[in-house]
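Some structures to go through are shown next.
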Structure I
Amino acid sequence: MSPIPIQLFENQLPQMQALLRELVELESPSTNKIYLDRLGERLVGILASLNPDIKIDSQPLSGDNIVARWPDSNGNTEGGFLLLCHFDTVHALGMLSENPIRVSDGKMYGPGIIDMKASITQVVFALQTLKSNNCWPAAPVTLLLTSDEEVGSESSRPLIESLGQNADLVLCMEPALPEGELKTARKGVARFEVMTKGKASHSGAAHDDGVNAIEEMAHQVLALQKLTDYDSGSTISVGKITGGTRTNVVPDECRVTVDMRVPTPSEAERMIKLVNNLEACLPGAEVHITGGIEREPMPRTPEIAKAFQRASQIGAVLGISLEEGSTGGGSDANIIAPYGVPILDGLGPQGDGAHTNHESLTIASMATRTALLAGILSEW
């Protein structure tokens, strides 16, 4: 069997754009359960024509997660393909007024369009086209649509882990790298809160009686930033600081939040140990550290390399020359990486400005990437 040609998907680009417009108009901020569930209900309705077994993973605070499953000819749903998508976005309600949906110079704009509502559109059209052309995969297919990827995947992590570790191949639909490369490696993400404790005093009448928590934090920030090691690929960024009560009071408390990116599990262990071993510099000051790994590193394993090689072969038949790359950004694929399952990440389309008010999709890439996804599902 040969993969479905790109031209067939190019012919469907107007319909793809129409569905994508609808999805973008259904705003879905990560922190708004009402709007997330509204979009989730619509996605269930869109998938209904494909007759999946639908399970709603109800959540009390975050949006409900959705699992759609298509068994193989023997009724088996274990193993096979796991398509990994999220339908939450970083954008607050009302961002459509700042980045309205529009088409210009081969690009389509809108909040959440590239991260990752265009990817969801790809999945829908790939599956619909496979079904209508009698090319449905022989292996079981599972589609996981999560509602909290942009805020750490706390509610969806159990589903991601349970479905991911049992899959034969994970297809993560995050957008492609700028030149269309698949992501065969991702850095892990760790987050920390560092709190320094001092002693409050009057800054004029009893200055020498105080222990300045902000001064102590200044030492800690410099120590943290020095942990960045570009040769090893590990970085530290102190991203937010709060402290003190009034200008005329020696502050007794200061807090910072810290972002860490690490390329491998061993490097994660080394860097986390360094952060946890920070000690106070000023007499009478204390340092308290909480946090740790949020998304495990996804190194380029032999399993991932083999999967990329096979995807490249399928791409070549379609006339697509696939390249690979790595990124410092995390995704839900990181959560599955420790299980050693083959992962293809970055199967979504090309675009620009994710998480900004000029987020855009390169429209032509939708057809190419949908053909690639359909080809992987039918030819694997």
Structure II
Amino acid sequence: MAKKYLNFKFSEFTTNKNFNFSRKKILKVLPEKHLLDAHKVISKWKRYKKTPLINLRILSKKLRTNNIFYKDESKRFGLKSFKALGGAYAVEKIVKNKKKVTVSTATAGNHGKSVSWGAKKIGARCKIFISENVSNTRAIEMEKLGADVIRVKGNYEKSLKVCKEISKKKGWKIVQDVAWRNYEYVPKLTMAGYSVMIKEISNQTKHYITHVFLQAGVGGMAAGIISGIAKYFKRIPKIIVIEPENANCVMKSIKYGYQKKVNIQKQSIMGGMSCAEVSLVPWRILKNAVNNCVSVSDKYVPQTLTMLAKKKFSDKKIIAGECSTPGVISVISCCNDPLVKKKLEINEESNILIIGCEGDTDKNLYNKLYKIGNQKLKKYD
């Protein structure tokens, strides 16, 4: 592997001055009973099986670490995303044994697929609100699962606003992974669903994890996984949150000490992570449980996606969607900076965990990015 392929640089790196990981406080925000129930329910679903934990041995050797593990969520229930664990579980919990229920949600794609699939499983009607930025490919996938898809002019925040307004008028039950005042129970359910990944990982390797790199949009996945760490891991690893450089709401919030909304000038390729504000419930966990934050550029996404597929980091072919790449990008970037690598205490004994949160959930976009990445690789071969 040529060194120039790995010449990645992060956009910004910050340290959380308010770091104070407390299992008790975390499990007060997201109670242990929710985590246990999520695993109990989801593990009984048809076609359930643990998603692979792949060792990126080639990359680990290059970066001089002990192991770099990649949790491959592209295999999750045929939906190709970790989101299958959250929305569908929340639907089952709030709709169970009720007839003629309509659920609704606003989504950038993967959460909507999970809610659509969950509604279909239990026979509920489903209404999905998407912004003009969501691809037709993703809209069609949700329609195939039986949902009515409603496109709204504007961004994600606008689609959520419309979803709230219409759902209130129609009496639909909103199944959202974003929390706001007086709306916390359902987002907690989705986060509990995400914690199943950590339950699985705790049984998939005997190595204790020293570092976890977690993507964040509104923060639900990161907070759900941190809750899982608080419950299932004996040793607490360093936790690093990753965001697109132009949508770093968690980083800004941690820097200022309160929920800080960012003004997104340009949508990131990592569309599911292109969020302006961290969600209320996740923020209660993230504000103290995260050690560091890293923001990364879109420009590294195509070649990272392509290198994963072409076995440049592992002996296994990995189909990684755009939002699966920042974990790899940020690990490489941090290891390329000697001061940051030392600060994070990444060394030859480190066992790093990356969440490969999705596969090719939008095949057209995946193929486009793969083509761009392949051209870049050919340039250096």
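Could you figure out which one of I, II the value 3.9 for distance in nm of label points 7 Å out along Cα→Cβ at positions 95 and 231 was computed from? Working shown, then result.
On the way: I: 3.9; II: 2.3.
Derived from I, not from the others.
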Item to check | Parent structure of the calculated result -10000, given that helix-only ellipticity at 222 nm (-39500 (n - 2.57) for each DSSP H run of 4 or more, over all residues; to 500) is the read-out and I, II the choices | outcome: I
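Out of I, II, which has the highest value for volume of the Cα convex hull per residue in Å³?
Working: I: 148; II: 123.
Largest value of volume of the Cα convex hull per residue in Å³: I.
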Checklist entry - Here mean count of other Cβ atoms within 10 Å over residues 167-174 has been calculated and equals 24.4, so which of I, II was it run on? => result I
Item to check | For FRET efficiency 1/(1 + (r/R0)^6) of positions 55 and 151 (r between Cβ atoms, R0 = 30 Å, to 0.05) computed as 0.85, the structure of I, II it came from | outcome: I
Next on the checklist: Going by mean count of other Cβ atoms within 10 Å over residues 239-246, which of structures I, II comes out largest?
Outcome noted: II
Item to check | Entry that produces 202 once volume of the Cα convex hull per residue in Å³, for residues 47-262 alone is calculated, selected from I, II | outcome: I
Checklist entry - Taking FRET efficiency 1/(1 + (r/R0)^6) of positions 23 and 175 (r between Cβ atoms, R0 = 30 Å, to 0.05) for each of I, II, which is largest? => result I
Next on the checklist: Comparing I, II, where is mean count of other Cβ atoms within 10 Å over residues 215-222 highest?
Outcome noted: II
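Quick note: the coordinates plus some simple rules give every number you see, no bench work behind them. Fair warning: this is a prediction, and the values are worked out from it, not measured in the lab. Cβ atoms are built from the backbone, for glycine too; each structure is taken alone.
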